[in-house]
1. Out of I, II, which has the highest value for FRET efficiency 1/(1 + (r/R0)^6) of positions 35 and 107 (r between Cβ atoms, R0 = 35 Å, to 0.05)?
2. Once Rg/Rh (Cα atoms, Kirkwood Rh) is calculated for every structure in I, II, which label goes with the largest value?
3. Could you figure out which one of I, II the value 2.2 for distance in nm of label points 7 Å out along Cα→Cβ at positions 83 and 131 was computed from?
4. Tell me which of I, II gives 11.7 when you compute Kirkwood radius over Cα pairs in Å, for residues 75-114 alone.
Structure I
Amino acid sequence: MDLQIVTPHDGRTITAELVRNNMRVSNQTEDTLIEGYIDAAEGWISAEYNRPLLPVSYRLTYDQVYPKFALPRPPFRSFTSLVYQVENSDAVTVDTTGMEPRYQQMLPEFEIAALEDEPVHAGTMTIEWEAGYENAAAVPAPVKQAVLLLASHWFTHRGASHMDQRLMDIPKTIPFGVRDLLRSWRVPNVGDEQTGRY
């Protein structure tokens, strides 16, 4: 199973102005730096919690043909294409119109009607789809707050560690509040090839 990003997301969930206001920074001279911290915060959250924050296009390739399958990296938005090829047969492009997901452990699951009740076949299967929240306004408030906290934390503590007058040099870690805010948003990482939970 091979998962690739076809088109990364464009834009940000929060603005540099919001981080400046949170940090009580009055000038815009460090906005480029702040935007870099926002991008890094969004990237960390997306990777750690197995969710794209804004629209991302993915390609998932299986080395078998599954009548039923699940897609990682919710929230699911729409299919771009679904093609399978059973060994020693022609490739089949599936009409995904009307294919509605059923959700199992936060992941959208689908069934290919033409393969209903059939076993798993040797062959290949390639799925392309778009996932992520429609825009910044649609991203849940706890997730945006976590981005804000993390970007602000990195803006304040710019090295790999920071100094505490009581304890000297302390490794920089992800703020506890970020994990608290995101605890319920993490998608399980099960490692099941058929369901895509990894």
Structure II
Amino acid sequence: MSKIYQFRIELNGIEPAIWRSVQLNDDNQLLDLHYAAQIAMGWYDSHLYDFHMDGKHYGDPEALDDTNIIDDSEVDIVDIFKNEKDSILYTYDFTDDWKHTITLEKIIDAKKPLEHMLCVGGKRNCPPEDCGGISAYLEIVEIMKTPEGKEYEEMVEWLGEKYDPEFFDMQIINDSFKETEEMFQNDMDMDWDVSEKN
């Protein structure tokens, strides 16, 4: 009998909420939850990140240049999330400071493990990478409401594409999860260009 852990990943400080529900096998590490958040939300994994829970700090000690940080590749999710509703703070990009609350929604008994991580729900598009944080994101959303304006044209040019804050496609995310699992199994370099996988 396998167990599947279902998490809700929600970006803090934005309403309506931007969130994803993802499922991972119980043999995954906290580092895998980082990968799940990156792919499901639509981030590019091009910045530093960390986790905070109960006064403990998790992440990549080498990348963060801090030997006090607990290596997230050596921490099993089952040792962190003991009960449903347990949560951890996940921060990505210390400049834009995107803070997410990741909550264990439920633990599911399954006959066999998942073939790859799975997105089972979500709402709204991830903010554009490197857009400047919450206040800049909210400004982008307002500009996108008036496509006839000059600011709209300038913003689309700066972003490199049109931005729809309501866009969400679960199938695209799951295709990306599948592709990522195949890359891991084949020991291939990761391709984090998920610009169309938000």
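1. If we compare FRET efficiency 1/(1 + (r/R0)^6) of positions 35 and 107 (r between Cβ atoms, R0 = 35 Å, to 0.05) over I, II, the biggest value is for II.
2. Across I, II, Rg/Rh (Cα atoms, Kirkwood Rh) peaks for I.
3. Corresponding structure: I.
4. Numbers: I: 11.7; II: 12.1.
Source structure: I.
Values in this text are rule-based calculations from the coordinates and carry no lab data. Quantities reported herein were computed from a predicted structural model and do not represent experimental measurements. Cβ atoms are built from the backbone, for glycine too; each structure is taken alone.
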